[in-house]
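Every read-out reported here was derived from the displayed coordinates using simple, explicitly stated rules and does not represent laboratory data. The structure presented is a predicted model; accordingly, all values stated were derived computationally and were not measured. Cβ atoms are built from the backbone, for glycine too; each structure is taken alone.
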Structure I
Amino acid sequence: MMRRVVVLVFLLMACNPGIFSQEYFRVMFYNVENLFDTKDDSLKNDNDFLPEGFMRWSSWKYWEKLRNITRVITAVGGMQSPALVGLCEVENDSVIFDLTMRSPLRAQEYAYLVSDSPDERGIDVALLYQRHQFKLLESREYEIRFGKQLQRPTRNILHAVGQLINGDTLDVFVCHFPSRSDGQRKTEPLRIAAAELLREKTDSLFLTRKETHILIMGDFNDHPDNKSLSHTLQAKPIPVLPEKKELYNMFYHRMKERDFGSYKFQGRWEVLDQFIVSGNLLMRSNTLHLNENNALIFKEEFLLEEDTRYYGKKPYRTNTGPRFLGGFSDHLPIYMDLIVRL
C-alpha cells in the first residue's frame with residue numbers, strides 16, 4: 001500500500017512539477033489609531049499626544065501601544081510573520097523605527113518604508129516587509145492635491161515595487177484617504193480626488209508592464225460601493241471571469257453581511273479597510289494569485305470589548321478621549337494570502 005502511495009505522488013509531481021512547489025505570502029493592513037511618539041514636532045499639530053497634552057500621552061502608554069501592535073501582527077501571522085504589513089495613522093519614521101527595532105517585533109526583522117505627508121497632524125502611512133520574501137526594487141509616494149479648494153492637506157499614497165521569490169513583480173499601494181470628520185457628503189470630493197490619483201497610477205502600470213500585479217490596501221474612509229471606489233477607482237466586485245487590467249475589491253461582495261466590518265460607528269459595522277487587486281491576482285493559473293480569492297477581517301476576541309451603548313462587541317481601543325483603556329485600535333486588521341508558485 002505504501003509503495004502505491006509513493007508511486008502516485010511521484011507521478012503527480014512528474015505531471016505537475018509545480019504542484020507542491022509554492023509558498024504562502026500573507027499580507028495584512030491595520031489602522032493602528034494614533035500611533036504618536038511623545039516628542040513635540042514643531043511643524044505639526046501633535047500637541048494632544050504630548051505628556052502635558054489632552055491625551056496625557058506618556059512614554060509608558062506609547063511603549064504599551066507598540067507592544068500591543070506587535071501582538072496583533074504576530075497573531076495575524078500565525079506560525080510565521082506576514083510578508084507585508086501596511087499601517088496607517090502612524091506619526092513618523094521614528095515610531096516605525098521603535099516598532100520594528102526596539103519593540104518585541106524586532107525579532108521578526110522587518111524592513112520598512114514610511115511616507116512623509118503634508119497632513120497637519122503629521123499622520124503618515126507605512127509598509128513593513130520581509131526582505132527575503134519581498135525584495136524592494138523602488139518606492140515613491142504621491143501627494144493628493146485638491147486644486148483651488150481650501151482644504152487641509154492629507155496623507156500621501158505610498159507605492160512600493162518589489163520582486164517576489166519566484167521573480168514576479170508586485171506593485172503595492174498603501175492608502176489612507178481623507179476622513180469623513182466634516183460629514184460624508186461634504187468630504188466625498190476629497191476621497192474622489194484621492195481615487196483619481198490612484199487610478200492614474202494604476203492605469204500607468206497597466207500600460208507599461210506586461211504582467212501587472214497590483215495590490216492596494218488601506219483605510220479608504222468609504223465603503224466599496226461609494227463613488228470614490230466603485231466609480232472613480234473602478235474597483236468592481238469579484239467576477240466569475242476576471243480581466244487582467246481591471247481592479248477588484250475583495251470585500252465588495254460581503255459588505256451587506258450583518259455585523260461584517262473592520263470599524264464600528266454608532267452601532268453599525270462598516271467596511272472602510274479594504275484590499276483591491278488587479279484581475280490577474282484572481283487567476284489561479286498564474287504564478288502569483290490569491291488563495292481561494294478570499295480576504296478576511298481579523299476579529300479575534302482579544303481585539304474586542306462589549307459595546308454597552310449599542311449591542312454586541314466593538315474594537316477594543318487604546319483610549320476613549322483622554323481615558324487610557326490599554327486596548328489596540330478603533331479598527332480591526334484585515335489580511336489575505338497570496339500563493340507564490342515557484
Structure II
Amino acid sequence: MLHFVLLIVCAVAIYLSCEWFVNAVEWLGERLNVGRMAVGTILAAFGTALPESVVTLVAVTTGATPEAKNIGVGAAMGGPLALATVAYGVTGGMLLLQRRKRRAAAAADSTAARGPERALGSERDLRRLAKDQTWFLPVFVVKVALGLVAFAFKPVLGLAFFAVYAVYFWREIRGDHEEDEEGVELEPLKFQPGAESPATWAVVAQTLATLAVIFFASQLFVHQLDAIGPMLGLSASVTALLLSPIATELPEIMNAVIWVRQGKTKLALANISGAMMIQATVPSGLGLLFTSWHFDTALLWSGLITMAAIGYLLLTMRAHKLTPGRLAVAAGFYVVFGLGLIPILA
C-alpha cells in the first residue's frame with residue numbers, strides 16, 4: 001500500500017514542480033533572448049531530459065556487468081518510444097478535452113458546435129513541427145541499425161551523436177523564429193509574484209530548485225513502479241520496458257499538459273520534439289561509447305514502433321492534417337508495443 005501512496009505523492013510532486021519549472025523556464029528564455037520555440041525545444045527539453053541522461057550515464061559507466069550496463073541501453077530506447085507515443089498522445093487528448101469544453105461553452109453557436117476539426121496550427125507551423133521530426137527520424141534509424149551490427153570502431157560513432165545534437169542545438173538557438181501569438185504574456189515568476197520583471201537570480205534559482213525536485217521525484221517514482229510491477233504480476237522485463245519509460249518521461253508529459261492548459265500548444269509540442277532529439281543523441285552516444293550497443297528482440301521492437309509512430313506523425317504533418325484527434329492516436333502505438341511484448345517476453 002505504501003508504494004501506491006508514494007507513487008501518487010511523486011506524481012503530484014512532479015506535476016507541481018513542472019508548473020513552477022515551465023514558469024521559470026519561460027522567464028529564462030526571455031533573459032537569454034532566445035526564440036519562443038527554443039524555450040521548448042532547448043531549455044525545457046534539456047532540463048526535463050537531464051535526469052534520464054544522468055541515469056543512462058551512471059548505468060553505462062558504473063555498471064559492474066554487461067547486464068547492468070544494458071539498463072542504460074534500455075533507457076536510451078525507452079525514452080524516445082514514450083515521447084513519440086504517450087507524450088504526443090496525451091497532448092492530443094488534452095487538446096480534445098479543451099475543444100470539447102469550448103464547444104460546450106459555445107453550444108448556442110451551431111457553427112462552432114458542428115465545425116470540422118482544425119489542424120494544429122497553420123501550414124507553416126506544421127512544416128516547423130515536421131522539420132523537427134525529420135531531424136529525429138534519420139538519427140533514430142541509424143541508432144537502431146547500429147544495434148544490429150558489430151564492428152571495431154562502433155564506439156567512436158558515439159561522438160557523432162553528440163555532434164548531431166550540437167548542430168541541432170545551434171540551429172534552434174540561432175534560428176530566426178517568428179514570434180507567435182501564444183504565450184507572449186509571461187505569468188509572474190512564482191518566486192517573486194509581485195515583481196513585474198523578476199530578478200535573474202530568482203529565475204535561475206526557481207529553475208534549478210524545480211529541476212532538483214523533478215529529478216528526485218522521478219527517480220522515486222521509477223523505484224515505486226519497480227516494486228509495484230511484481231505485485232501486479234508483471235515481470236521485471238515488462239516493468240522495465242513498458243512502465244519505466246513512461247515514468248522517466250513523466251516530466252515532459254506534465255510540461256505538455258501544463259502548456260496545453262495554458263493555451264501554449266506550440267511550446268508543448270516543441271518541448272516533446274526537443275526532448276526526443278536529446279534522447280536520440282546524448283544517451284545513444286553514451287551507450288555506444290561504454291557498451292556493446294547490441295539489441296535483443298524487445299529493444300528492436302521498441303525501435304520499430306518508435307519509427308512507425310514518427311512516420312505516422314510526419315505524414316499527417318506534411319499533409320497539413322495533424323489534428324488533436326490524430327495526435328491522440330499516437331498513444332495507440334504504445335498499446336501495440338505492449339501487446340507485441342507479450343510473445344517476445346513469454
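When distance in nm of label points 7 Å out along Cα→Cβ at positions 77 and 197 is computed for each of I, II, which one produces 3.1?
I
Given a value of 43 for relative contact order in percent (Cα under 8 Å, 6 or more apart), calculated from one of I, II, which structure does it belong to?
Comparing all candidates, it corresponds to II.
If helix-only ellipticity at 222 nm (-39500 (n - 2.57) for each DSSP H run of 4 or more, over all residues; to 500) computes to -24000, which of I, II did it come from?
II
Which structure, out of I, II, was FRET efficiency 1/(1 + (r/R0)^6) of positions 173 and 333 (r between Cβ atoms, R0 = 30 Å, to 0.05) calculated from, if the result is 0.45?
For FRET efficiency 1/(1 + (r/R0)^6) of positions 173 and 333 (r between Cβ atoms, R0 = 30 Å, to 0.05), the value 0.45 is produced by structure II.
Identify which of structures I, II gives the largest calculated value of Kirkwood radius over Cα pairs in Å, for residues 69-156 alone.
II
A value of 2.6 was computed for distance in nm of label points 7 Å out along Cα→Cβ at positions 45 and 213; which of I, II is the source structure?
II
To test your reading of the models, identify which of I, II gives 14.0 for mean count of other Cβ atoms within 10 Å over residues 37-44 when calculated.
Answer by label: I.
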